[in-house]
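Multiple structures are listed underneath, in structure tokens.
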Structure P
Amino acid sequence: MVIFLRIELIDISKSFGDVKALDHVNLTINSGEILGLLGENGAGKSTLMNILFGLYRMDEGEIRIDGRPARISSPQDAISKGIFMVHQQFKLIPTYTVLDNLFINYVKGMDSLKPRRVKDEVRIVEELMKSLGFYLPLDEKIGNLPLGVQQRVEIIKAFLRGASIIILDEPTTNLTPLEVEELFKLMRDLKKKGIGFVFITHKLREVMEIADRVAVLRKGRLVGERRIHETNPEELVEMMVGQRIENLYQFELKPSEQRMEPVLELRDVVYAEKGILKLKNISIRVYPGEIYGIAGIAGNGQSELLNIITGYLKPSSGKIVFEGKDITNTPILKRIELGIRVIYEDRVRDGALPSLPIFDNSILGDHVFPPFAKGKILNRDEISARAERIVRIFKVATPSISKIAGRLSGGNLQKLMVGRALDKQPRLLVAYTPTRGLDVATTRFVLEKIVEVRNNGGAVIYIGEDLDELISISDRIGVMYKGELMGELQRKEFSKEVIGKMMAGYRLAEAMSK
């Protein structure tokens with residue numbers, strides 16, 4: 001039986017060095033309710049919940065449970081008080097079965113099950129699954145299961161431990177739309193049984209769909225709370241970023257010109273790594289004046305595809321043709337010279353030299369070409385002009401272009417990488433989740449700039465994990481699953497439901513017929 005909890009977080013403050021992560025935050029959390037905790041990256045959402053779960057110690061403030069002061073100094077303290085947190089990176093052991101993971105360190109009501117009595121464990125879980133109307137393969141190893149199923153294992157693990165409040169940290173990040181629907185159904189079913197959820201996210205549409213109440217953090221402060229039926233996405237955006245942004249996902253896409261010659265063509269591209277196929281017969285054509293979106297859960301070949309196009313990897317077989325010329329074996333710098341620009345998936349590992357200043361990072365890739373270099377001589381005036389231009393246009397928060405790039409915040413480093421790729425009109429732009437870590441206003445600005453590349457006749461490959469973004473700016477969308485292209489849709493065919501099924505492994509014809 002679920003015990004009703006009322007948790008009060010009172011004047012919670014937390015600093016990391018000189019950074020004030022939380023500034024006197026007051027928040028109430030109740031069982032039997034879904035609370036959306038909304039805010040941009042760095043707003044303090046996860047920090048606040050990590051304090052409640054005992055992973056961080058607050059500098060100031062108090063936690064009360066049912067009106068009484070509560071000391072939570074470890075996750076064990078939190079769990080004993082009915083609080084459980086499911087992190088973005090699941091705390092499951094891939095080589096263990098579902099059943100083993102469910103009962104690792106299981107204490108609540110289990111004195112009679114020590115040593116383990118597997119039959120009793122199976123009975124407990126099967127009765128629970130029957131009451132909730134879904135099934136978990138108890139004998140299957142966790143590592144063999146889709147992420148959506150793994151997440152359900154985490155939630156059921158929380159329920160088994162007597163949780164009255166379950167904290168979900170960005171729970172939909174790596175899920176297909178169908179898995180998101182299944183997660184929301186499970187949350188609603190558990191809410192009926194008295195479980196409360198804190199749903200940490202920055203995705204407005206999901207909050208509007210699942211939450212009963214929403215609290216918004218901005219720069220470590222609670223800026224407001226609303227009942228979900230008393231607010232709208234425009235108001236929540238304004239609370240998140242401090243300014244009103246209309247039509248967040250509406251862009252002016254000029255009619256594409258019909259041209260016979262593609263800018264980029266991949267012909268039956270195969271890539272294998274250590275005997276494992278990462279890309280399987282990928283064939284794509286991208287034309288001038290269009291955005292070709294690529295949907296799929298991270299890890300289904302998108303990274304390898306980007307690296308094949310940019311020259312960091314060579315295909316095992318197949319051809320890459322750029323503006324009619326075979327560039328399959330063309331070096332990276334030559335591809336840059338041809339007009340191929342990239343916004344990398346990992347801004348630190350691939351997109352920047354963190355130990356060098358903004359000045360140098362602003363020309364990476366272009367550092368051997370005029371006007372920035374003549375032979376081995378760098379033109380410092382031209383480099384400074386570009387760096388200053390990027391900082392100004394993309395509002396990179398820095399006192400100077402001499403600041404070390406690795407000391408920028410994640411969002412500001414991302415803006416530097418995006419600005420570098422878009423400083424000059426590309427012939428082909430390959431962008432991998434370019435809005436990651438950016439606030440809503442900057443996300444809108446970056447998407448406008450990418451649409452501008454398209455409207456000016458450039459070709460764009462946009463690899464994204466946010467379907468709202470992909471659908472809003474793409475002319476066509478191809479969907480990848482386990483290194484294969486499951487099919488592609490024209491703009492008039494776009495459907496979250498169909499794309500979601502393709503992300504889960506259905507080919508286009510199957511996805512449209514089911």
Structure Q
Amino acid sequence: MNLFGWLKRARLKREIIVNVETLETRVAVLEDGKLEEFMVEHSEDERLVGSIFKGRVQNLENDLQAAFVDIGLKKNAFLHYWDMTPDADSLMLEEDEDSSTRKGRKANRLSDAEIAARFPPGSEIIVQVTKGPISTKGPRVTANLSIPGRYLVMMPGTRVRGVSKKISDMKERLRLKKILDKLPLPDNVGLVVRTVAAGASARAFARDLRNLISIWNEMQSNIKAHRTPCCIFQEPDLCERVVRDWLTEEVDSIVIDDEKSYNRMREITGFISGRSRSRIRRYDGDICIFEHYGIERMLSEAFARQVALKSGGYLVIDETEALIAVDVNTGHYKGTGSQEDAILEVNLEAVDEVARQLRLRNIGGLVILDLIDMKSRKHQNQVYKALKTALKRDRARTNVLPISELGLLEMSRQRQDRSLLSMLTSRCPYCHGHGVVKSPLAISIELQRKLVSILKKAQLEGKKLTPKIVIAPQVMQRLRTEDSEILVKIQKDFSTRLTFVSELHRHPEAFSILDAATSQMLYSQL
């Protein structure tokens with residue numbers, strides 16, 4: 001980002017709005033009044049991602065290179081073989097470690113035989129949830145434990161000492177490493193300095209470490225006291241995580257509407273920084289805090305399938321189990337320059353909005369962007385770099401590939417938990433998740449086909465039927481206005497009488513065929 005862009009970002013007013021209710025806590029991040037990030041947590045849901053469990057190995061699958069671990073949930077957790085020991089290569093290593101050391105660690109991964117010897121079925125293992133259950137899949141876990149504090153991340157079972165890669169100033173990195181080397185640590189416990197720690201004092205580090213060691217000691221007590229499987233450390237609730245992870249120097253204020261949560265957040269903030277307590281404010285207005293700040297309206301717009309762009313273009317976002325498909329359209333955009341420049345402008349605006357939408361909706365996995373075709377390789381690179389820049393603000397890990405020959409931009413985004421759409425919605429009882437239902441014409445054709453089949457069979461068996469058909473109102477309307485002659489012909493061909501009944505709340509695709517004389521069910525769909 002150039003100097004102008006940085007100054008523009010620095011001037012933005014950044015607020016965190018917290019709405020606490022009995023069943024739900026919602027957090028919205030606003031920048032100059034625009035919704036940039038959104039989180040929600042339900043009181044009845046267990047906080048899994050980040051929580052640590054004492055589990056039991058159920059079985060080892062060499063073909064999958066993974067173990068399945070019982071941690072007390074409905075589905076066993078999935079644990080890769082290379083995540084079963086704290087010294088595995090997946091650890092957060094110090095940035096200046098050379099590549100030869102990394103290769104050596106890869107070579108030291110345990111073989112299948114060593115895994116079977118150290119972790120036979122029935123053995124106990126301490127694991128942390130890195131990804132919650134999604135759809136039919138159970139949670140994913142790792143034995144590489146990491147317990148985040150305000151400024152430090154404690155990593156039991158390792159000797160890692162490192163500083164976040166996002167702190168790029170070398171003087172600051174050296175200062176932080178010196179502080180890190182002086183901190184008193186228990187044996188076999190590693191530490192990594194978080195990005196937010198830039199500029200923090202040695203005293204703040206010591207206070208944060210004391211809190212982390214207290215958590216570690218409590219975890220060790222829980223390991224001894226509780227039977228397997230059990231949770232030995234639970235990730236804090238959303239209000240506490242907001243203070244721990246989001247209250248940085250860039251945040252002007254945190255506004256919360258619940259008195260109890262307000263006092264607790266101020267108390268937690270006091271342990272971190274006494275000056276920051278003044279930035280936590282209590283909202284006591286007459287209307288809902290989200291309505292007061294206009295967040296409800298912004299949410300309804302943000303989660304629509306079609307998202308409008310300021311230029312007049314728009315995005316169409318479809319979320320599937322395998323991937324996220326994003327289609328970019330010019331819409332009503334006309335522009336003042338050449339067609340190439342107009343397309344570039346819409347695509348640049350689109351990738352910036354896509355980065356925002358990924359954060360807002362908490363969607364991830366494989367993401368495919370169908371951009372408006374650009375002939376210029378220079379313009380393609382410009383859009384590619386713009387997306388990478390926009391994604392730097394994302395806390396989730398992302399990987400972006402250059403635009404393909406087909407004009408598609410492929411990327412991946414770390415998916416730790418269910419998307420907000422799946423958290424806040426359930427499958428439609430009418431379309432069953434397809435997004436569409438059959439038309440009255442299609443149902444009428446199916447009905448006629450089944451009706452003729454039943455009547456032909458009865459005729460061959462020498463039976464006399466007087467069918468009664470129960471259908472939805474929209475199908476009844478179709479039969480009355482457009483298909484009545486066909487139905488009269490069916491009655492005449494089979495020398496029978498058809499009776500139709502419309503049920504107001506019947507599914508549009510559902511219909512039943514009964515024998516009016518005996519009330520016997522002849523056929524039922526849905």
Structure R
Amino acid sequence: MKRRLLFLWWGIATAILSTAVLAQEGALNTIGGFESSLPSYWTIGNQPSGSTVSWATDQYRSLGHSLKITKSTTSDSASWVSENMCDLWSPQHYKNVDILLGAYVKTSGVNTNPASNDAKWYIAYTFYDSAGALIGQTKLPVNQSVGTSSGWVADTNDVGATILPRDAWKTIVSFVGGKNATGTVWADDFIFTGRGGAWAGQDWNTSVGVPTGWYYWLPPNGGNDGMLSNGFENTLVTNETAHSGQYSLKFVLPANRQPHDAFVGTRRFLLNGTGTLGTSLTSVQQLKQDVAGTLDAKPGDILRISVWIKASGLVPDSAAKYPDTWSVGLTPGFFKDNGNNTGYNPIQINDYMFTFPAVTSFDWTQYYLDVKVPSDPTTNTLEVRLHVYNRFVGTVYFDDLKVEKVGETTTGVKRAKDGIPDSYELANNYPNPFNPSTTIGFGVPQSGVVSVTIYNILGQKVRTLLNGFATAGEHSIVWDGRNDAGIVVESGVYFYRLETAGGMSLVRKMLLLK
């Protein structure tokens with residue numbers, strides 16, 4: 001994926017650290033965690049009596065899951081079937097390209113030397129044109145010369161075997177055990193890429209590791225060449241820890257990796273309150289309680305996007321030196337359309353980096369940012385990417401991504417009906433950028449000891465504006481751009497933090513320009 005310039009729209013989006021529970025205001029969209037029992041872009045095609053079709057964790061080549069079929073002789077074939085893989089970025093899969101197709105498979109106790117097609121295991125890629133007419137199919141037989149493979153085996157087509165005579169507008173991938181096929185087969189890391197570096201288009205969730213409603217882009221080629229590298233081979237949905245439920249998304253990035261971005265993101269969902277996350281009825285049925293795919297928002301509305309993060313193995317010195325690339329964050333993208341064959345048509349898509357505390361590890365902590373829906377009247381859909389950037393090293397878990405509408409502006413503190421904030425709140429400073437002074441607003445739901453402190457980009461304390469008792473209600477305080485010694489500080493990025501005696505912390509970013 002081509003690296004985009006990283007920038008922040010001051011006054012529109014601000015990265016925020018919070019261990020407080022967010023007050024719910026407006027329509028809440030829970031994009032969710034990683035609890036779904038089915039993989040994104042894949043459905044159970046057929047599961048006759050005597051067969052089990054499952055999204056398995058007992059064997060996998062990458063990302064913690066594989067597609068698994070276990071069966072005896074049955075009345076019909078058993079199968080996994082993909083949705084249309086022409087989605088998101090590639091409106092079609094392209095003609096006149098020698099396409100490498102395949103998957104990695106592992107077998108256990110399968111029937112050997114099948115005498116008929118009904119006794120075979122296979123992977124199939126089927127292509128259709130813009131009118132829905134069949135272009136052709138590439139069928140790849142799983143090796144059944146032995147009952148049990150020695151490990152994961154690449155099952156691919158021959159050079160020149162798949163060159164489409166016209167563009168495919170619909171591509172379906174199937175993993176099938178014929179009705180007389182027996183044993184267990186796992187399939188993972190499906191392959192779809194142009195040979196010799198030619199662009200054939202993109203398919204999705206070919207490593208089958210993320211649940212319904214999500215997709216990913218992992219090096220070196222988005223995961224669709226059957227290979228993951230640069231540390232992202234360690235990425236998986238795990239039950240090691242979770243903020244809620246049983247599962248979270250885990251990245252483990254070693255110090256010796258090559259610099260590279262990657263993300264796991266939501267599929268686009270409509271902002272008008274009538275759409276659904278994903279593109280097919282089957283996907284909607286699979287969303288269950290962990291994904292709600294509608295959000296009633298319009299141009300100019302402010303959306304709060306939050307996610308819970310846990311981290312270990314951090315390197316604070318590197319984070320301070322490379323704040324834009326040794327980092328993780330969120331990438332919200334606003335688009336015109338969702339659904340197949342719409343391609344990549346962003347109206348606005350920006351990367352936002354969170355600033356971690358200067359520690360080597362921390363427990364589940366909520367980070368959030370506020371973004372404005374673009375004024376472009378064609379803005380219809382949103383996706384949110386959980387993003388790890390070029391130089392990040394360490395282990396980071398993500399869980400419980402949410403989007404909620406919080407109003408027309410974020411310059412003030414939200415109020416409960418009695419005028420007291422529902423929760424601890426830290427407002428955007430105003431003006432921002434500023435020179436020479438700026439006002440910081442904050443809200444306290446109950447009287448107690450709080451502090452407001454300014455830090456520089458290295459995490460060093462610059463000024464303590466408040467450290468004492470504050471009554472419940474709304475407050476504001478002015479920073480005149482001076483440190484604790486009364487010296488005017490240099491231009492640059494600064495952070496202001498609201499902390500309570502109970503350990504709750506909120507952080508925002510501001511810019512001093514001279």
A value of 29.8, 97 was derived for Rg and Dmax of the Cα atoms in Å; which structure in P, Q, R was it taken from? Q
Computing relative contact order in percent (Cα under 8 Å, 6 or more apart) for each of P, Q, R, the value 15 comes from structure P
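FYI, it's all coordinate maths here, none of it is from the lab. Just so we're clear, the structure is a prediction, and the values are computed from it rather than from any experiment.
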